[in-house]
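Please go over the structures that come below.
All of the numbers you see were taken from the coordinates with simple rules; none came from a lab. Keep in mind the model is a prediction, meaning the values are calculated, not measured. Cβ atoms are built from the backbone, for glycine too; each structure is taken alone.
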Structure 1
Amino acid sequence: MIINTTAIKCGIVASCVFASGVLYAAGFSGRQALTTSVLKVCADPGNLPFSNDKLEGFENRIVSLLAERMQLEVRYTWFPQTVGFVRNTLRLRECDLISGITTTSERVQNTNPYYRSVYTMVYRKDSGITASSMDDPALKTLKLGVVAGTPPATVIARLGLLGHVKPYHLVADTRRYSPARQAIADVGSGVTDVAFIWGPIAAHFAGLSEEELTLVPLVNEDKSVRLDFRVSMAVRYNETDWKHQVNAVLKELQPQINSILHEFSVPLLSDRGQLISK
């Protein structure tokens with residue numbers, strides 16, 4: 001999944017036409033309608049919990065649902081979700097769909113969102129920490145892990161806590177290094193006391209930790225810095241008919257999509273910004 005760094009630093013209905021396993025999609029750079037039996041998707045080969053080349057991520061699962069409903073075969077183009085991802089995949093027509101991107105992105109045409117999540121505070125359950133928000137006074141005495149350039153980093157700066165921070169790189173080649181995974185591991189090993197990580201990632205890596213960790217979705221924070229984001233799929237600009245088709249199927253499949261997200265323990269928010277229980 002791509003989180004728009006522009007938003008970070010400041011921080012699905014239409015008709016479908018399916019027939020005999022063939023999708024008719026219009027609007028490709030002004031050309032006539034395309035006919036294809038393949039759903040071409042661009043995704044990261046090593047970016048769990050979102051996607052990997054073993055198809056173990058929740059985006060992989062959701063794409064499979066989409067393709068089954070459309071009666072299409074899925075074909076992936078793999079590329080690490082780092083600098084140049086959109087430019088080297090969707091824009092070069094290596095695929096027709098990106099499976100996960102924040103709706104604030106200006107580099108693509110977003111579908112309607114299929115989930116909304118939030119940044120999460122993570123600490124060891126046996127640490128004695130009881131913080132439930134970023135302005136808890138206890139954080140002034142703790143070592144904090146945060147990915148540089150993300151919304152929690154902005155909040156930490158405003159709270160005057162930068163002197164307590166262990167930073168992690170925002171941009172990384174996920175084939176070699178996961179900043180969020182390292183941040184979670186550091187909480188488990190005691191290098192840091194608390195980490196602030198994007199909710200789906202925090203839930204995934206906390207679940208893999210040998211230490212029992214507490215996760216607190218940051219839903220009660222000062223709204224001057226946005227900590228929650230809606231996530232959609234993405235198509236190229238001027239492919240509005242294709243977007244509408246994807247939107248219609250996403251709407252139809254939303255209950256199944258929600259089940260997959262809950263299976264991966266993704267913290268989900270309602271349209272009103274309230275945490276949705278499983």
Structure 2
Amino acid sequence: METIKIVIAGPRGRMGREAVKLVEETEHFSLVGVIDHKFEGQKLSKADDFKSNAIIYTDIEKCFSETKPDVLIDLTTPEIGKIHTKKALEYGVRPVVGTTGFSDADLKELEELTEDRGIGAIIAPNFAIGAILMMKFSQMAAKYFSDVEILEMHHDQKLDAPSGTGLKTAEMISAVRGAKEQGHPDEKETLAGARGANYQGIHVHSIRLPGLVAHQEVLFGGDGQTLSIRHDSFNRASFMSGVKLCVEQIMNLDVLVYGLENLID
């Protein structure tokens with residue numbers, strides 16, 4: 001397999017560290033540079049506890065111009081991720097993005113950019129293969145159980161709520177069951193927000209606690225029965241098989257793909 005040249009944005013974060021390790025350990029991947037907010041011009045091995053000698057860039061355009069990568073793996077924040085994704089496409093670099101927070105308008109703009117540049121882009125709210133299967137199984141179950149609630153649980157440093165996975169799950173379920181208001185029609189919250197967020201009648205509850213990584217349970221209810229579909233990521237290594245799949249698949253794409261589930265049969 002031909003070597004894929006990769007730049008990682010956010011290499012010193014918890015996900016970024018795992019991504020650096022993945023690229024370094026994959027024979028047909030080559031880490032040609034990283035993007036960070038400091039340590040311009042230093043080797044990654046000198047700036048932090050890494051083996052990689054990839055050069056750190058604080059300017060994404062300079063990084064792309066000098067390293068000429070095939071793929072950008074972006075594991076930063078929602079706002080920075082949006083900027084990086086558009087900049088990558090402008091430079092002919094295929095973005096694999098693990099940040100969330102993209103609006104419908106953002107996705108529309110990115111679709112137009114991929115079409116204009118003739119290269120693919122992948123935005124994945126969750127890279128864990130098990131989480132993708134959890135979402136797919138939930139969508140299947142929603143055909144038979146129309147009453148459902150989503151409980152997503154993450155570490156207390158997560159910035160967005162609900163999680164991208166929680167929202168994506170609600171979207172996938174809604175696509176097969178439609179909008180439906182659940183519960184008693186006269187239901188009232190005596191404490192604001194007690195019933196969670198509401199996506200087309202699906203209640204989504206977000207929990208943020210230290211000790212958690214990424215967990216989600218989808219609860220279905222029917223006459224005399226319930227069904228629970230749950231996935232747990234206990235460490236960030238669980239996401240790397242999905243990152244690897246995306247990097248390999250994106251080389252053959254010329255469209256925007258939103259959600260890893262669209263790459264899995």
Structure 3
Amino acid sequence: RRRFEEQLRVMLANFTVRKQYLKVNLERFLCRPEGGGLAALRIKQQGVDWLRNQQLAVLMFGHRNTTALYFDRGQLKLGDSPLLGFANMLDIVLDMTSGLDRERLANSLFDARYTIINKVYSKDRNHSARPNWITFDQIQALASAKDPSLREKEISHIVDAIRVATAQYWDKLNRWMDKILPRPLNEVIIGGGAAYHVEVELETYFNCAWELQKIDKYSSVYERTGEYVPKDDKLPMIPMVWGSGFITQVQETF
């Protein structure tokens with residue numbers, strides 16, 4: 001933190017923006033841990049009295065790091081930020097394949113994921129689903145072979161690599177969370193774009209399934225309410241709260 005402040009002061013002393021040179025004097029430096037902003041927004045939403053009775057975790061799934069914070073009745077008791085980011089998963093895919101562009105691969109994965117993130121639910125399926133990667137144009141477009149037979153094999157190989165990489169990425173996250181997260185927890189705040197890639201695994205880990213409601217009383221189509229219910233009634237549930245959802249709510253309220 002101290003080194004970051006020193007470097008920031010040096011950079012601001014000779015700062016260029018839109019071809020203009022500025023000498024900026026840093027009067028105040030406040031550095032919060034990654035994920036601290038989500039915790040602050042949640043406290044703003046729920047109130048300080050609520051926080052005093054909570055055992056709360058924050059998980060930020062980033063590109064290079066994954067960060068965990070643990071608050072025990074308002075006090076930050078634990079923080080950890082290992083190099084367990086989404087980049088690890090991409091590295092595995094790239095190692096198992098050839099000729100793939102990292103940025104294009106990442107964009108294709110999230111395009112496919114977001115395509116089904118609000119997929120139609122039914123009373124028999126109230127949990128998130130993994131994309132069937134091989135059916136998505138974005139994933140198929142990653143293949144470079146022109147021959148139809150070779151192209152089909154290449155697409156299958158890419159999909160296999162994605163599945164293997166996702167399993168290995170989650171295994172590392174799972175073992176780290178087992179080690180770092182205390183129990184019990186009243187809730188866990190989830191943030192970071194990479195979280196959506198392992199949403200299926202997170203729901204299982206925290207025993208969460210989406211609470212659903214019919215889109216209208218005559219329909220057999222359901223939608224998420226934004227709340228969770230236990231996926232397995234025989235196991236304890238730790239409710240997940242997605243940061244992207246309550247950020248919007250706080251902005252609209254305040």
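From which structure (1, 2, 3) was helix-only ellipticity at 222 nm (-39500 (n - 2.57) for each DSSP H run of 4 or more, over all residues; to 500) calculated, if the value obtained is -8000?
On the way: 1: -8000; 2: -10500; 3: -13000.
Derived from 1, not from the others.
One of 1, 2, 3 was used to compute distance in nm of label points 7 Å out along Cα→Cβ at positions 85 and 229, and the result was 0.9. Which label is that?
Working through the options, I get structure 1.
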Comparison of 1, 2, 3 by Kirkwood radius over Cα pairs in Å, for residues 37-132 alone - largest value held by: 3
